[in-house]
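Listed after this line are the structures, all set down as structure tokens.
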Structure P
Amino acid sequence: MPYIDSDGARLYYEEAGTGTPIVFCHEFSGDLWSWEKQIQHFSRYYRCIAFNARGYPPSEVPKSLSNYSHQHAVDDVAVVMRHLGLKKAHIIGCSMGSRTTLDFGLTYPRMALSLTMIGIGSGGDPRNKAAFLRQTEARARLYEEGGLGVVLEGLRKAENRVQLKRKNPRAFDDFCRRFMQHSAQGCANITRRVQGRRVSLFSMERALRAMKVPALVIVGDEDPGAIDSGLFMKQVSPAVRLAIVPATGHLVNLEEPDAMHRLVEDLFALVESGKWRPRGK
């Protein structure tokens, strides 16, 4: 099995195809296999790389909390790229992976050809930080005390996820099966140290205004938190394009893969032909 060592954790990765690289960053409740439809599609023309974040088996689940942070998540993408000899890549993320994608583009802009962010969240409202931290700790404890099965029961009913169940029950069953292979302690650690300590997206206006990397935000119209985040990014960043997919929840890449592929291919074509321009130019 292929692994990469990255500052306190061994990361499992897979790749397929040849050509310009694409690196995929998975969501909190998913893993690298969440991108299987995208890898099958894009690997016909691109070199596709997906890896499990630290805390997600078969990647290592470090015991020490000091080995988890949002900066670790961002740096892990750079380590994977350097290990594979990639100077630049298109970066695609979903939810938690979207925030990693965004901050990778801000931290390592010369390594990013483009940024695609599906269902990006805000990371909490800075006006109510105390409530956000209480909710974060409650979620972490639920993983530790209730286990993956209890958490999954909530996910099965989540309004921004039931669309996948209605549209494609087989894909939803696969999502649930994969979820049960995660590490409850790893999820608790990531909840506390990655999700709970990220800077709120709504406090990043200056960085977003200055961002130069071509970016695409894709949200489902039945994912209200992501819509708010996407609209904010579109309003403040000239580099951001926003696409809203109808009758779709949080997992656009699983619910409407064909629509997602078309949107991403349009972005890639503009970037790779040198015709992409920020808004107003």
Structure Q
Amino acid sequence: MFRGVMPALVTPFRDGQVDEAAFVALVERQIAAGVHGLVPVGTTGETATLNHDEHRRVVELCVQTARGRVPVIAGAGSNSTAEAIELTRHAKTVGADAALVVTPYYNRPSQEGLYAHYQAINDAVQLPVLVYNVPGRTSVDISNEILARLAILPNIVGIKDATGDLGRASGQRVECGEDWVMLSGNDDAGLGYMAHGGHGCISVTCNVAPEACAQFYNDALAGQWQGALYGQDRLIRLHKALFSDASPAPTKFALAHLGLCLEDVRLPIVPASEASRAEVLAGMRDAGLI
């Protein structure tokens, strides 16, 4: 079920509130472009600054708008296991197809603590769960050994890997089994990750260039590596530019430039710098967007 490219959707704001009309339009644009799934309220969705009601509403709105046309993987992570269970339960209740659960940040749990965290979610909610491993943000790195143990559990089905360690992907294929879903969390490593046996990507760049990202992953999944290499070259500057300032400020600037939403972000994120904006525009030109 979970293959190809899935945008880590931004949450557009207007006058300090979630801009629901803009969000619905962004979701429709993604589906029309041929993406393979949707991921609301992840890091790119500024979930850290959404209140609980906003978080739940964005998930509901995404599911309602998608109408089963593509899978919805709802962000449901927390550094509190009880809260992660609550958010995962809500995702199931409103009809999401899976939950994306980040490793607990700030707490810095042990490897056994990480196993217990995901085991508790597995036991509490009958919904597929993808582990999100992003040590650069959480200060904790879940090992392949723990992932292999989690892969045995019925509801822990795969990973969003934002470590940038491509060799780890090959190890996971061996240790976690052929049913383990492997999604990259790094757009710029997408080509290498797919060559190491990955199944797709939860993508920031897809917010801005959904058609090009969908084509890239279609080529990679089909083993059309020359086409995938062309796609990687076409998008690499944009991949980098969207992280030239604190995310998702550069992505929201790009979407605003395309007239798709405002570039409003919530503190402590501030709008993209002038230098970042210049890099984003150059990347958009390389990708044929402007």
Structure R
Amino acid sequence: MSGDSSWMRGSMVALATPFADGKVDYAALEELVEWQIASGQTALVPCGSTGESATMSHAEHSEVVSAVIRTAAGRVPVIAGTGSNATTEAIELTRAAERAGAQAALLISPYYNKPTQDGIVEHYRAVANASGLPLIVYNIPGRTGSTIEPQTLKRLSDIDRVAGVKEATGSLDRVIDTIAACGDRFVVLSGEDSLTVPMIAMGARGVISAAANVIPKEMAQLTEAALAGRHDEARRVSYQALPVIRACFLETNPIPVKAALSMLGRCRDELRLPLLPMTAGPREQLRTTLVAAGVLR
């Protein structure tokens, strides 16, 4: 691995993509970016799972990344989601993000194909060789059907420009094994909002957060407190945020996030098929939780 990855720390929001009448709502997207920066997010991550990238055309994908970069205007880094189960497509999306000015790329492990561990390594190697961007591997077996093992992450950490991993297996043991195998040269980021504080205690440097769409200040505060060793504060804020974090996953992400953003007046509650708006019971539970937490009046 080469290049400076010290900036990859803190709470980095996995941005939702606002839609209006089937199209990207760029005005709402720009307002979301401004709010997230003002609320202390250390980086913006458009076009990931929370951003519904799987339903975007290539043109939309590139324009959303470009719009976020333009709006951020260098105030915080932009990590573009550029993953695909087709290596050639991942290369195209990563190159487009690099041309647009992204500082790094986040790539989900190839889904559906269920590659071997060797195949996963060669997928990331091919993307790394085709682009100058630092790459963050996204390990989320619940969406991909395959797990990147700690020893495979060690192999990936030896590839030039593979800078780190967003770890969303939900296993602290895997986090421990990955950090033990890869050492400080490989950035580990939480992909499980509720596990951010314990993961940082074990050596992670932050989180790429879906819940930060809804509670950006709280996610920034708990992450920074944990990184600074202010353990009492980190635990306190984490427990305060936990009901909202869990409510953001009452249904498939980003369904609750979109519902919450709509309640907050940040964007429409509009998703693309096959995702549907939140059902009535969980929606009311979400609203009640936001009110109780002081997020929604």
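Every number in this text was worked out from the coordinates using simple rules, so none of it is lab data. These figures come from a predicted structure and were not determined experimentally. Cβ atoms are built from the backbone, for glycine too; each structure is taken alone.
If mean count of other Cβ atoms within 10 Å over residues 45-52 comes out at 26.4 when worked out from the coordinates, which of P, Q, R was used?
Computed on structure R.
Supply the structure label, taken from P, Q, R, corresponding to distance in nm of label points 7 Å out along Cα→Cβ at positions 165 and 253 with the calculated value 3.3.
Q
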